[in-house]
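Structures for review follow.
Since every read-out is calculated from the coordinates, none of them should be taken as a lab result. Because the structure is a prediction, the values reported are computed rather than measured. Cβ atoms are built from the backbone, for glycine too; each structure is taken alone.
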Structure I
Amino acid sequence: MKNNVHDFAIVINKDKGLTSRSVVNKLCKIFNTKKIGHTGTLDPMASGVLVCLVGKYTKLVDLITSSHKEYIAEIKLGIKTDTLDITGNTIEENMPRDLDIDEIKQVLQTLVGEYTQIIPKYSAVHVNGKRLYEYARNNEAVELPTNTVYIEDIELLSYENNLIKFRAVVSKGTYIRSLIQSICSKLNVIGTMSSLIRTKQGNFSLDMSYTLEDIANNNFNILNLEDLLELEIVNLNNELYKKVINGNQVKLNKSGYILFRYNDEDIALYYFEDNIGKLKILFKNV
């Protein structure tokens, strides 16, 4: 393993056609470990940023997943599929009307803020003990759930040849396929997602990412805690070291994430609230 480091993060540029799980499986072979997780599924047809956590950093999955994400998406007008993307079976088709660019921009702006989306039928969300895609594959009827997410920003990039391209910054849990259906409904047209690229997740962007081929050729950089989180580093004295190494709560006049070090070695990550620190990750094996 590069630099003999066992706990780290790495930003992947996922290729189209791969599932997020298959990317993790390939990384497990490359890094010779089973302890790898990703921080937000990308559909197989999508490409772009997939942040992966290795070793004890997998304990940060929920924290990294909660970050806002930026996408560049494309809508193909005049066609609707069962999966709401271009890989699905066509269920409706017509000649779309000509749209005005200002009309498209106005519709996009109506979606900024809190947004209630219908969860796509082809998704992994559980309803009555089954994943929605299981209902879809078995042609079973099911009432699709909704949830509220947040659209931070959305802008039109281009409109030509019945293709709408836009950029969107959205909260965790936002389905761009559902957002596209809302856009089409407001424009009184039908459409489906024909392209999707995740360009950012939190502070991690495409220009920080590496392909699986890069990684297989040992052409990559890894990220540590200081790259992932805004945190303070505190060097432990002997007394505090004994508390931290045993995972005990620590009282200090601190707040937020604190990385404890001892003799220049990372020992543990704590989170402080009301001056009480609780263990998040213990790096030092005892």
Structure II
Amino acid sequence: MLLETSQSAFSHPDYIFEPKIDGHRLILSRQGGDTRLYTRHHNDCTMKYPELFDLAEDNIVLDGEVACVDRLTGAIDFESVMERFSARKAEKVLRPSATLPANYIVFDVLRYKGQDLRGWPLMRRKQLLSSIDFSNPRISVVPYIEREGKRLFAEMVDRQLEGMVAKRKESAYVTGQRSPAWQKVINWSYSEVVLTGWKKSEFGWLAAITDPAGRYRPAGVIELGVTPTQKQAFYSVIRPFVTGEDRDHVYVEPWIRAKVKMRNWTKRGLLRSPVFVEFVV
């Protein structure tokens, strides 16, 4: 079940509100003592997270997020779980499972003891989920509060977490569809960048920021949030200021500035998932 995006936090007596975990979606299925793990795109990623194999319960299907925690700060670290997910060779999977263990934060139960629960109302599924003993310290259930969405979101902002999820109490689980019954509210960060070029093969504006020495350094590629009118405005004025190109990019003088929103800064100092907001005059 996918989430629609809400533009702002809200409170409502018909909804519960959960912290949004900054990891990647994971379906866990355990049947006959065999655990299988899948991404939301149905890719089998079972061998990526061996620390999640052991469960006390059998004949169960769970939905949740897999995430890693930075050992120094104690904060959920999206880049670490992506490092785990991208590992290919066996030794690169087994070693991080000890040094950078994954955690599975469960928010729904879809099947249990042979019964399909997706048609049950959310709160009935939540009640069942709270009674299940996983007997695995790496698996836990996400907390939630009722009604007070704005208060939870304010706490997520204070803690610099990704945001929150709002779910209608009576919602069924609708596979593969976005629904206003489940909504995400992102805690965006904002930055001003300069546009230094564009991608040739597909749409994308190259972004840069100023370093302490006053030089421009690359900060990522803006691919989202740009309307056809804004694209036309950019290309209509920038072409006389092209300074060069290579196989993949065209480069321009850095004089057009833009405001973007993003999830956060990566460890390499790049914008994570930047979305264009507006040109800066």
Which structure, out of I, II, was mean count of other Cβ atoms within 10 Å over residues 122-129 derived from, given a value of 13.2? I
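Mean count of other Cβ atoms within 10 Å over residues 114-121 was computed and gave 16.8; which structure, I, II, did it come from?
Working: I: 16.8; II: 13.4.
Traced to structure I.
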Check the numbers for FRET efficiency 1/(1 + (r/R0)^6) of positions 130 and 250 (r between Cβ atoms, R0 = 41 Å, to 0.05) across I, II and tell me which is largest. I
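Quick check on the output: 4.7 is distance in nm of label points 7 Å out along Cα→Cβ at positions 10 and 50, derived from one of I, II. Which one produced it?
Attributed to the structure labelled II.
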